[in-house]
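Alright, structures below, take your time with them.
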Structure I
């Protein structure tokens, strides 16, 4: 028996006793990278194969979902992220003093005056295996890449990594530290056409069931299949879909961890109430 994942560009003969697990759609499909001197380009669903695969499967089969609901609205589902690598600790020290949190202990913060609505976070360092001690990495994003910046008068989508840093540093009022940090930085912009596609408005049937009615040897997994009460854009969603698929097709009698329902958790409700009355 073969068990595997097949992409739109791969072909395999499926024998009667094979099981096929199909990832439909992809949040990061067609993402592109820029550099300090070049902007990231905006690709379409035709750049890769994830959406083609789902479209081929769903054509003429309404029970397999409607990929166009998620894939045909790039203007609404795109935003940009950026990853910055530094060989100097000045910026990390500045942000730690600014927020009062050491790297890796505080959450993401948002620059609410930013036209791009930029957010950023300092992860615990080292962030990567074998990352040198003198290297520091942080990540951020902008939700509105088509708006002109407050300081760099052009859309974020058209900006190089250097221009994104100029905008960020101006908002943070980095001041006389700007030249030092800029000289130490390598900023890589990333355009993601479908990064919030899983949040698009939908109706019942737009997402296929993990194991569609009547399916005997295949199942859908990932962010675009239907899991009642669960929350997309989480690792747990993808893992739960795979558990549901495997346990169902292999008839494994093991309980899948239940979905956490925070709206019924006393602690969560109390924290929400405190936040509302700040």
Structure II
């Protein structure tokens, strides 16, 4: 479509990049993409190796922004900036960003915490319609507002996202953020898509579960589960490696590429029927030690 319509500007989500990068080389190189002048991505974290590969492929035209429909901030970063601040979603162009501890106190640069935004002049940036309780939950004692994300800032004001606070897994008293695990597993050549969630565990409270969409569903089973677990252990702390790997033919994503992680989490916590599981005669789960 880019070649046919000579597209110059386009917006993407990281899932698009991942799927394109996993196409055979001949499929990626046979089209003329020279019309592209600027592309932007947002809506989900983009693994560093994926963005590096896209810039290598399309050139320094791959830009990024981070914002919410609440309109309380807008961060942006161009390709040149990103190459010197890899992993960042940029600096705030509209309001003031603060990283805070659990008591609402601002923390030093490179310290992880809840991300809050201060409106210029101290005014409120938004309210949730007919939901004063949710509005209050998203506002701290300074009047700063949050989207519920966790991250840190460097000394230059570049923001780096860790994950959404609501996605955090607490296993044996250890805080684990799924995005780091997802960003690694999705780079495995046999993985098309992945979501990492916390599932109930009698001993640990929660356990790390990777729900994987393999590139070939025929690979689903204990052998691939073990391979992915070892891949995670080779690059991450062992506590972050999945204790369980389940397989799905497709993950619940919106057409825009947004993952409905809550639907998956609800299944594992018994709040919704399990759907989309492989047929009974196909290995669906691999247990990790």
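Looking across I, II, the calculation of relative contact order in percent (Cα under 8 Å, 6 or more apart) that yields 25 traces back to I.
Determine which structure produced the value 3.7 for distance in nm of label points 7 Å out along Cα→Cβ at positions 79 and 119, calculated from the coordinates; the candidates are I, II. Don't jump to the answer; show the numbers that get you there.
Details: I: 0.6; II: 3.7.
Computed on structure II.
I have 0.25 for FRET efficiency 1/(1 + (r/R0)^6) of positions 39 and 143 (r between Cβ atoms, R0 = 30 Å, to 0.05), calculated from one of the structures I, II. Which structure is it? Working through the options, I get structure II.
Here semi-axes √(5λ) of the Cα gyration tensor in Å has been calculated and equals 39, 23, 19, so which of I, II was it run on? Here the read-out was taken from I.
Can you rank I, II by mean count of other Cβ atoms within 10 Å over residues 175-182 and just name the one with the largest value?
On the way: I: 13.8; II: 20.1.
When mean count of other Cβ atoms within 10 Å over residues 175-182 is calculated for I, II, structure II comes out on top.
When distance in nm of label points 7 Å out along Cα→Cβ at positions 127 and 223 is calculated, the result is 1.8; to which of the structures I, II does this value belong? Label of the originating structure: I. If FRET efficiency 1/(1 + (r/R0)^6) of positions 95 and 199 (r between Cβ atoms, R0 = 35 Å, to 0.05) is calculated from each of I, II, which structure is the one that comes out at 0.45? Source structure for this number: II. Matching task: 21.1 is the computed value of mean count of other Cβ atoms within 10 Å over residues 23-30. Pick the structure from I, II. Of the structures listed, the value fits I.
No lab work stands behind these numbers, since they all come straight from the coordinates. Everything numeric here is computed off the predicted structure, so don't read it as measured data. Cβ atoms are built from the backbone, for glycine too; each structure is taken alone.
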